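Chemist: Structures are listed in the sections that come next.
Throughout, read-outs are computed from the coordinates displayed, never taken from laboratory work. In this text the structure is predicted, and so the values were computed from the model without any measurement. Cβ atoms are built from the backbone, for glycine too; each structure is taken alone.
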Structure I
Amino acid sequence: MLVVLFHIQGITVAWEGARVILHHAVLAVDFFFMLSGFVIGYAYDDRWHRMRARDFLKLRLIRLHPLVVLGVLLGFASYLVDPFAGTAQNVPVRDLLVALALGLLLLPSPMLPNRWGDTHPFNGPCWSLLQEYIGNIAYAFALRHMRPRILGVLAVLSGAVLIGCTAMLDSIDQGSAWPSFWMAPVRLCFPFVTGLWLYRVRDRLPSIRLGWLTLTLLMTGIAAFPTVPPVAGIPLNGLFEALCVVLVFPLIVHAGSHSDAGAGMMRLCRASGRISYPIYITHFPFLYIWMNYVANEAPSTARMTGIGLALVPFLILVAWAAYKFWDEPVRRRLRIALAPRP
């Protein structure tokens, strides 16, 4: 949800740096990678005696791909019917169909006009889902076999690479467009491996209990921390973001695994958990239209603010509908269709 709010608010203020509130909300993607590594270990580490790699990958495709397809179809529709794009999106049908076919397979496609070099031009956030798939494949064929010590060494090495690359760019907000696509696996490797390592050694580490509300406020505080300008040539912003991923996020994941939540917080967590993936994967097709409206129609500040605020409940409703009427029934039918035959 932090990423969605970041996108809405950033577009509303035309990405004017001083007016952007959630400067570091992009770190939610890196946190998701770490949480994913932990959850994958929790859910599947003890199942390999009765499961093969293809069974695991089939389960993950059933879990993730229905919403990938929906997000790409929504993005394709928004590209075709965007009333505020003018002629900027007039491209040959062949190019559209190639991008659509590759997008439905979650593969990068050639750049399309008015999509800022995105590797997935119909739904920009799909770049991170591609990395999630890569992490799952790596787990199925390699990481699941590694002892915690080897995972720890891999985490240290990939963490050093992450710090170096983020410092060089002075921002971790890279990997979604072709010029910085090389940064996508750099952002994946450390958090995903570390999440898996944290699960494997969770009982050997000191128990930290902070409470989920405290951890949520900590994550929000990190996202809202101002952009830090360079000092004496030192890229402080990039270092801040990298150190959040390398030092703070492992503590949050570990503390979260040992912390209890009250009944009210648990209900909130379950509800937000159901729509967190749907809202992430469905919000951007609508925001493409919002971006073109802001850029080309020059609306007043009051109008932009009003529409921006209205977008939040609208996108939550879209995410809920996607979960209820698409994701759940499609996954249910896929589980039945792909179940092992007696």
Structure II
Amino acid sequence: MIQKLGAKGIKSDERNQREWDDGSEHDDVTKIYVRGGREGIRSIYFNYVKNGKPKDGSIHGYFDSGFTQTFEINHLRGEYLESVDAYYDTKSYGMQAIQFKTNFRTSELMGYSYECTMFTLAVKGKKIIGFHGSNYVHILSLGAYFISITPTRLEVKGSMGSKKWDDGFDHENVSKIEVLGGFEGILYIKVDYIKNGKLETGLVHGDSGGDGFLQKMEINQSKNEYLVYVEGYYDDASETIQGLHFQTNLNNPVMMGYKKGRKFLLASNGNKIIGFHGYADKSLNSLGAYFSTTTPNKLECQGDRKGLPWDDGCNYDGVKKVYVDSISDIDSVRFEYDNGGKVEKTPYRRDVTNEKEVMIL
């Protein structure tokens, strides 16, 4: 269900403000363009994805002289826009500064926030899919459309000729997995979850009365462990899953059953499994899974908090190089990242005079 947050900022008929609305029929926000100057944010526009295809937004405000800043959101890697912080001044021309936050990173502050009133557009557990607001010479107000974050559903692997079951996707994590295996394959699976911070005991899917060997796996919640993929082995003749190999983000593999039959994989770019579904009767015939985008753990910066904040985000595959500018102290640092096989360098933080490459990873 779409939720609309009303526009916040300056609202006055005396300013002859013009209202605009990009609508809510989008999948995601992909790029943001901000044009501003000393007197505030002059214009703003957004690019979206609609039905899986790019959609360019309209310019709101006046595209005049000043600075232009952009912020790209990589929806193909599960990044989405969570919130917006905006700053306005009723004594001047309107919106003075704006900052965007995704599930992976925070943009630079675009504009100047000195002696301004701040407001935030955010709804817990939801993402922004559209904007609306008003402008005159400058942007005066801003509101947003939100929608619940829908997990990725991978359809079942195996046979669909028995009883359908579905644990759902309204969980924070998997807590415990229990499998009863036998000579002809896996007889049942039972999964416990964490829901609203509490343990939720799962149901048995399959035959709990058969003879076989019982195997269990526990996920360490205190270490932020979670399942990232499941490899399965399916026998076409018996239409039964023979074995399941579970892997966590902490590289804790557990094999249950036998590695025989046709192999399949349930995985989604390293995201977290939060639920299972499938078919079972006298044995486990098929298995599918729900995945949610994982938000990396962010360790707060250590040291003096003077100066301007910066955030490279975490939407990369790894760090390749580190560059340090130093004479007597560390004057600046920047990084080179691997982004899907492409090299990306972060911009200079300041003027450099003695920058050196100090590490190659």
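Chemist: Hey, helix-only ellipticity at 222 nm (-39500 (n - 2.57) for each DSSP H run of 4 or more, over all residues; to 500) derived from one of I, II reads 0; which structure? Mind showing how you got there, number by number?
Modeler: Numbers: I: -22000; II: 0.
The correct label is II.
Chemist: Given a value of 31, 26, 21 for semi-axes √(5λ) of the Cα gyration tensor in Å, calculated from one of I, II, which structure does it belong to?
Modeler: Here the read-out was taken from I.
Chemist: To continue, here is another question. Have a look at I, II and say which one yields 5.2 for distance in nm of label points 7 Å out along Cα→Cβ at positions 115 and 275, as calculated. Don't skip to the end; give the middle numbers.
Modeler: On the way: I: 2.7; II: 5.2.
Label of the source structure: II.
Chemist: Give the label, chosen from I, II, of the structure having the highest value of FRET efficiency 1/(1 + (r/R0)^6) of positions 19 and 251 (r between Cβ atoms, R0 = 35 Å, to 0.05).
Modeler: Numbers: I: 0.70; II: 0.10.
Biggest value here belongs to I.
Chemist: If you rank structures I, II by Kirkwood radius over Cα pairs in Å, for residues 139-186 alone, which sits at the top with the largest value?
Modeler: On the way: I: 12.1; II: 16.0.
Going through I, II one by one, Kirkwood radius over Cα pairs in Å, for residues 139-186 alone peaks for structure II.
Chemist: Out of I, II, which has the highest value for relative contact order in percent (Cα under 8 Å, 6 or more apart)?
Modeler: Details: I: 29; II: 14.
When relative contact order in percent (Cα under 8 Å, 6 or more apart) is calculated for I, II, structure I comes out on top.
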